[in-house]
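Take a look at the structures listed below.
None of the figures in this text is laboratory data; all of them are computed from the coordinates on show. No experiment lies behind these values; they were computed from the predicted model shown. Cβ atoms are built from the backbone, for glycine too; each structure is taken alone.
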Structure 1
Amino acid sequence: MASMRDIKRRRNSIASTQQITKAMKLVSTVKLQKARTRAENSKPYFACMYQTVASMLSKVGKIDHPCLQSGSSDKKGIVVITSNRGLAGGYNSNIVKLIVDSGFEREKVRLYAVGTKGIESFARKGYEVAADYSDVLESLVYADAKEITKKLLSDFLTGEIGEIYVAYTFFKNTVSHIPTLMKLLPIDPGSMDEEKKNGAKESGEDEEEKLTLMNFEPNEEQALDLLVPKYLSSILYGAMVEAAASENGARMQAMDSATNNAQEMMEELALKYNRARQGSITQELTEIIAGAEALG
């Protein structure tokens with residue numbers, strides 16, 4: 001059995017750790033409130049942007065545009081959004097697992113990483129990290145998403161990558177965060193059209209409006225040249241905002257569990273300490289009684 005001194009030292013250590021986890025939980029709770037508000041406020045804009053592109057592609061017929069065709073390269077460019085800090089439960093490992101289990105060959109994956117934890121994990125697994133945008137997580141702004149978009153479009157149009165994806169954690173609610181892999185380019189009019197039809201049913205759009213052709217000035221290709229960068233930037237920024245809310249939610253849960261576990265360990269150690277103390281007192285009494293009998 002451990003000595004009373006060892007038990008007391010361990011209790012003090014756990015108590016110190018519990019204070020840290022409790023403080024981190026409070027900080028994460030405050031950050032979560034801000035991140036969740038930002039995600040809820042920005043979600044309608046990004047949903048509208050997606051529906052706008054879907055509506056265009058469903059009404060213009062056949063368009064010969066690079067963003068609608070797979071590139072010459074068989075490599076897949078994936079924007080991977082993780083965190084710069086740990087202690088967030090399975091937040092980062094779930095994204096890593098999502099990519100590893102995606103069915104993509106490791107040699108054909110090129111990562112554009114947002115978050116140092118993701119870079120560390122993928123580097124150990126032998127994935128190619130083409131760019132590091134971890135600094136954008138310190139203060140999320142739309143301009144950062146535009147910079148990432150420029151790099152992605154440049155690599156896509158020059159043939160370095162043939163497809164573009166984004167892997168992030170979708171924020172459903174405080175306790176539910178869903179790892180998501182979303183294809184961005186080439187845009188698939190068929191799948192987008194399906195989602196547009198589903199949205200039309202919910203909004204009450206009639207059949208005549210859905211079949212009405214859309215005219216562009218000067219032409220469809222130039223309109224897409226202007227719209228696609230905004231579409232990519234919007235989706236990427238929305239993904240980063242969702243991921244930030246998910247990260248703080250995951251960290252809050254992890255720190256709450258750690259605080260509760262520390263409390264349980266302290267209670268268990270308190271019982272062990274009391275038993276050791278009682279055993280020590282009993283041993284001292286036995287020695288006193290034995291000594292008194294020996295003198296008598």
Structure 2
Amino acid sequence: MKYADAGVDVRAEEKAVKELLKVIKPSLDLRDKMRSESGKYSGYLKLGKHYLALSTDGVGTKTLVAEKLNKYDTIGIDLIAMVVNDLICDGFEPVALSDYIVVREPDENFMKEIGKGLMKGAEEANIAIISGETAVHPNMNQKFDLGATALGISENPISAKTEEGNIIIGLKSSGIHSNGISLARKLFENDERLLREVLKPTRIYVREILNLISNVHVKALAHITGGGFLKLKRIASGVRIDLPEIPHIFREIMERGVEFEEMCRTYNMGIGFVVVVEEKDLDTALDLLKDGRVIGKITKEKIVINDHLISL
């Protein structure tokens with residue numbers, strides 16, 4: 001099986017987004033006093049001595065897993081994680097967030113449960129939820145959907161400049177996080193135990209990564225989300241990675257017919273975040289990262305994981 005078999009064609013999505021960007025790119029010229037730049041994970045602009053970045057995302061069809069299990073108190077963590085983990089990849093400290101919640105019908109208890117996750121995520125990311133919008137769409141098929149935009153600030157954004165031989169450190173994920181959910185739902189549709197594994201909230205890496213970049217010269221950072229390890233193409237022309245033991249949730253998916261290469265194009269495989277440093281900074285970086293482990297090196301070409309070539 002492939003991700004496309006669950007209705008998500010990543011290649012088609014990329015082509016569609018490219019067409020959108022062609023049309024809206026001239027908007028960058030509308031405010032000539034703002035210098036807009038493109039990071040690897042967020043767009044940002046300079047105001048005075050500071051750079052400001054925005055990151056927008058949602059939680060995909062993880063909302064449908066929450067609805068099926070009637071459990072809503074953690075998905076707010078996922079929402080915050082998806083935007084703040086992207087901001088820190090470009091060296092930005094997340095400071096403020098605006099959420100968007102759309103529901104089929106107003107429900108006080110449901111909103112209270114959503115709020116619990118949002119508050120927990122805000123605490124973990126040290127970010128203020130300063131605004132938001134709640135909309136009622138009575139004709140939508142699902143119970144609810146979520147989205148958010150986060151603002152980050154930095155005086156020195158990180159520009160990924162990796163070199164052959166740089167060391168790749170992997171940080172553990174808490175599970176599937178919030179990508180590849182459509183395929184997992186299709187495979188685990190009638191298995192409540194595994195669906196509860198899918199619903200585990202996304203890990204937030206903000207505090208330890210901000211501490212790291214304050215003390216170590218970091219070459220690049222990557223949030224392993226949609227596209228799996230192909231995300232590393234944003235920071236390097238090639239990598240060679242040897243994954244540690246693959247968590248059981250991913251092994252369960254492979255046992256149902258998904259090949260290793262497709263897994264690495266779709267899932268984090270137990271590594272939710274990647275840090276690249278020079279070898280001379282490795283020991284200091286590992287001391288600052290509570291569960292960081294060396295998983296590979298930067299190479300000249302190709303993404304190779306456990307001796308498998310991971311291609312588009």
Structure 3
Amino acid sequence: MDSKDFLENQYDRVYITSLFTFYYSQTIKTIKNYEKLISPERIFIGGIMVSLLKEKIKGDIDDRVTILTGLLTDSCILKLGDSVNIDILPLDYSILDDIVYKYPAGDNYFAYISRGCTNKCKFCAVPILEPKFCMTNNIVNQIKRISKEFGEKKNLLLLDNNILSFSERELEEIVSDIERLGFDKETKFYKELPLKQFLRKLHKYKRETVASINVLSETLCYLKEKEKIKKTKIYQEKYLEILEKIDRADDKLQIIFENEKELIEILDYYHHPVGSRRAVDFNQGMDARQLTDKKMKIIMD
């Protein structure tokens with residue numbers, strides 16, 4: 001975002017997150033750029049790099065900038081007037097609609113069940129960022145909330161630092177919860193009608209945002225593609241009539257909203273998804289030293 005756009009939108013605050021330490025110079029440059037556009041007192045920075053290099057950063061930025069380290073477990077730190085554990089909130093999947101490429105892992109539930117690790121390896125940042133190993137997030141609640149807000153996803157990607165630090169009993173309970181959510185060997189995943197996903201997003205987003213423009217473009221391409229489906233005469237005539245209205249309209253989104261029930265009825269009739277197996281990816285650390293025959297059986301069965 002350039003300075004003109006920023007000033008025109010009159011933002012109240014700027015939140016800057018950081019990733020790895022090798023992005024230090026880019027992160028500092030970003031902070032300094034915003035210091036020229038808004039009072040430093042309204043800038044909040046946090047994340048991995050900031051947590052690890054807090055003292056170094058202090059010397060490179062305005063001392064009025066708020067530096068947040070570690071986990072963000074209480075929104076009071078941000079002076080928002082409430083007390084919400086931000087760390088356990090679901091990710092904002094709408095961010096994926098702001099980008100122009102297809103994110104390969106976009107059809108995953110991104111979740112975690114624990115924070116920290118029982119190991120204290122000197123080379124690892126986890127003991128500094130998350131010093132205490134504990135179960136912090138109910139997997140059932142996470143999946144249900146993500147599904148409600150962003151639609152159902154096919155696979156589950158778990159981002160725990162060391163899932164094997166749980167006892168055999170705890171791990172058994174976790175896997176049991178995951179299976180009850182439909183991630184087992186028998187349950188198949190049936191993809192939702194894409195138009196329903198598009199409409200859910202379009203109703204949620206404000207007009208003229210990058211996300212809404214991208215999703216509208218996807219929706220129009222999808223509707224045009226589905227014109228090729230062989231339909232009954234009544235459905236074909238109705239579908240072509242709606243597409244013609246959309247093509248002629250200056251406000252294409254409004255026409256889509258006005259005809260969404262008919263569009264869903266027509267396309268749902270021809271939507272026959274093939275069921276597919278779902279996968280659970282324990283994506284982060286799994287310490288082989290803590291693996292037992294029983295734990296392996298729990299995970300593999």
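Here relative contact order in percent (Cα under 8 Å, 6 or more apart) was calculated and came to 16; which of the structures 1, 2, 3 was it taken from?
Details: 1: 32; 2: 22; 3: 16.
The read-out was computed on structure 3.
Suppose mean count of other Cβ atoms within 10 Å over residues 86-93 works out to 18.5; of 1, 2, 3, which structure was it derived from? Don't skip to the end; give the middle numbers.
Details: 1: 18.5; 2: 26.0; 3: 14.8.
The structure behind it is 1.
Upon calculation of helix-only ellipticity at 222 nm (-39500 (n - 2.57) for each DSSP H run of 4 or more, over all residues; to 500) from the atomic coordinates, which of the structures 1, 2, 3 produces -22500? Let's see the in-between values first.
Values: 1: -22500; 2: -10000; 3: -12000.
Going label by label, the one that fits is 1.
Just checking, which of 1, 2, 3 has the largest value of Cα Rg over 2.2 N^0.38 Å?
Values: 1: 1.48; 2: 0.99; 3: 1.23.
Answer by largest value of Cα Rg over 2.2 N^0.38 Å: 1.
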